[in-house]
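Each structure below is given as structure tokens.
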Structure P
Amino acid sequence: MANEESLEREGLPILKSYLQEAGVKVRRVRSSQRHGDWRPDAALDVVLPDGKHERLIIEFKANSRSAPLESAVAQLRSHLAHAPAPQSSQPFLFSVHLGRPVREWLRHQNIWFADLSGNRFFSAPGFLVDREVASRPAGVREPAPSVFADRNSRILRYLLPRAPKAIGIRELARRVAISPAAVSVCLRRLREMGYLGPPSAELKLLDREGLLEEWVAFYRSRFRRQAQSSYYVHARGPESIIRRLSMSPVAPEKGYGLALHAGASLVAPFAQFREVHVYVSPDAPRLASRLLKALKGRAAEGEANLVILSPFYRHSFLFDSRMIRRIRVVADLQLYLDLSCFPQRGVEQAEVILNRRLRPAWSAK
């Protein structure tokens, strides 16, 4: 991904062409003035189609994640609030590629923006340019989502549900069972994304909910592609299936985890549900058949009430899992991720997990 300096070199001519296409005359490119410890990257004196003079105060951000962009907007506004301006000034954000949620937020904040993909938004009385590009051009790369990859996600699974604490890289590597080198790379990327504070003894996440939102966005399509098999168990309801599972010889096993609404019902019950979802590790191929035998389940010909899932997070889906009522249940964080992607009242139940379980845990001292 380009840094700010190279993005400014490439982006400034493109921005000027966007403005000219909209009928805006670029009169002068000014060097920005410093106020306090920060200054914007550039300033453009322009004339709008109605003849009004405007000064665009521009920040180029190669990192298009929400947290660093929100920080840039705050800096732009603070700069404009304290800098003497001889004419009307407008904050402007330019990036590599701005996703739809970020674009909507910037519009709501009345921040002009543009990116290399061709998205742009300029708005003034009697003047509006609002162009969206449906897909990311092949030449514009998305920031690598490697912090959300299977093994690396163990670092997030350790840090997100816990209050900040002092821990060294080697100790963290031991607790998440990946190499110290991989931990170092992942922590550096989290800092580049704006989600982790500067290096210190205490690993402090700066925007847990923003990080969670970005993780869900990464995970949603992958959750939908998970292999699943549907079965029918002759039982009065899902609670009966869960109770039967707790009394089965499979219950003490380590290769499975109760998930989605069924798992949530044992930690923060809220929504009614009909299907019991169970993750079974691909590394325990005989466990699924043993589970079905214990529950007397058969392939569903009509409506199913038991679903066995093969996890996308093959190596980390059981991280922080626990035994509740003699059943292994995936961690609250995995419940939140899955429910956020589940169509049947999943978002509502995920919000309950967030409010009752995750927020209290990470704010605990």
Structure Q
Amino acid sequence: MSWIADEINERGGAVPFEMFMELALYHPCHGYYSADEPRYGRGGDYLTAPTASEWYPRMIARLLAGTAAVSGVLRVTDMASGDGSLIAGVVGALGQNAGGGIGEIVSVERSEAMRAHQRDRFTSIEVPVRWFASSDEVTPSPRPTVVHASELYDAQPVARVTRRGGELRELWVTVRNGKCGWLERPPRSEVEGYFKRHGVELEVGQIAEANLAAENHHRGVLETAREDGLCLVLDYGYEARRLYDPRGRRGGSLTTFRRHELGRDPFAAPGESDLTAHVNWDDLRTAGASVGWTEVGLWPLAKFLVRAGIGDELAERGLGMEADLDAATITSRQEIKRLLDPEGMGSDLKVLIQAKGKMIEAAESVFSV
């Protein structure tokens, strides 16, 4: 019997899917994200924008420099910071100018192993770095704050449902003959309320996921800034009307990743493969509005990078249209293409930009809104 079957049996033999996902991803011994080494990047199971190309952290560095020029010295917070790739890339891109625009860096990472990895990695960094396991531990700063979160919400546990006849049914996980399988039950009130709140009525046989905690979690993330804040959320997702459209996702958005291969069976290798479900951007929008934040934009990654000035960055580094096509230029352009690809990251990944206080003006200046 697998370790996760034992865990489910200890909890009465059946658990909501979100508990299964919590165990599979974050169990302190067996969870996917509890490993001693990063499980993402080119040598891992999947790529993220910060690990796909140095150009993503380079553009975040450009954005931070432009924001600091308007708002003053920043506190930069990276949520779900992983192995610290974004922080390392940003500080490296800013070089000696890092300390001028950034007063401190806050790294929020749930994995104790990854926090330790970062501490070893950043022994010589000049900008002060502080580490926390949760956004709840972060005290708001009087400095203007930029919060960055890459693929934070699609890695959070979700409830799963389907529709049978005229009824919504919640999908739980049970154990049969030592193996995990599905069990349908009447939905918990919070699950049923989630879909009613978003005006979603599933078709018969349609499957869907719901991140019940996303709205409250994002509200807490935003409240790590005080009067002046800018928040950039990079993730896979759609607004509710598209996320739950049966023409596009009749089987839901739940996906597994292992060795850069996509799968659909969450029971195939719990703890050994990543589990994700698309973000409902309306949850994060509602959270922002409830605490006084303004939405600056919700853009595909490619549009975000163009608005952030990737064309100017290329020209300033001698990699524009006039550049000689040597090996370095070709390599850089290939990496940039990966981020801008309309058939891949450039379209699939979205960036939600929210701002508060004088950071609204800073964001409008940086993005030319």
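Once Cα Rg over 2.2 N^0.38 Å is evaluated on every structure in P, Q, the highest one turns out to be P.
The greatest value of FRET efficiency 1/(1 + (r/R0)^6) of positions 13 and 317 (r between Cβ atoms, R0 = 41 Å, to 0.05) among structures P, Q is that of P.
Assign the value 5.3, calculated as distance in nm of label points 7 Å out along Cα→Cβ at positions 125 and 309, to the correct structure from P, Q. This figure was derived from P.
Ranked on FRET efficiency 1/(1 + (r/R0)^6) of positions 61 and 333 (r between Cβ atoms, R0 = 25 Å, to 0.05), which label among P, Q comes first with the largest value?
Values: P: 0.30; Q: 0.85.
Comparing P, Q, the top value of FRET efficiency 1/(1 + (r/R0)^6) of positions 61 and 333 (r between Cβ atoms, R0 = 25 Å, to 0.05) belongs to Q.
For distance in nm of label points 7 Å out along Cα→Cβ at positions 109 and 349, the highest value in the series P, Q is held by structure P.
When relative contact order in percent (Cα under 8 Å, 6 or more apart) is calculated for each of structures P, Q, structure Q gives the greatest result.
Rule-based calculations on the coordinates, nothing more; no lab input. Bear in mind the structure is a predicted one, so any value in this text is a computation, not a measurement. Cβ atoms are built from the backbone, for glycine too; each structure is taken alone.
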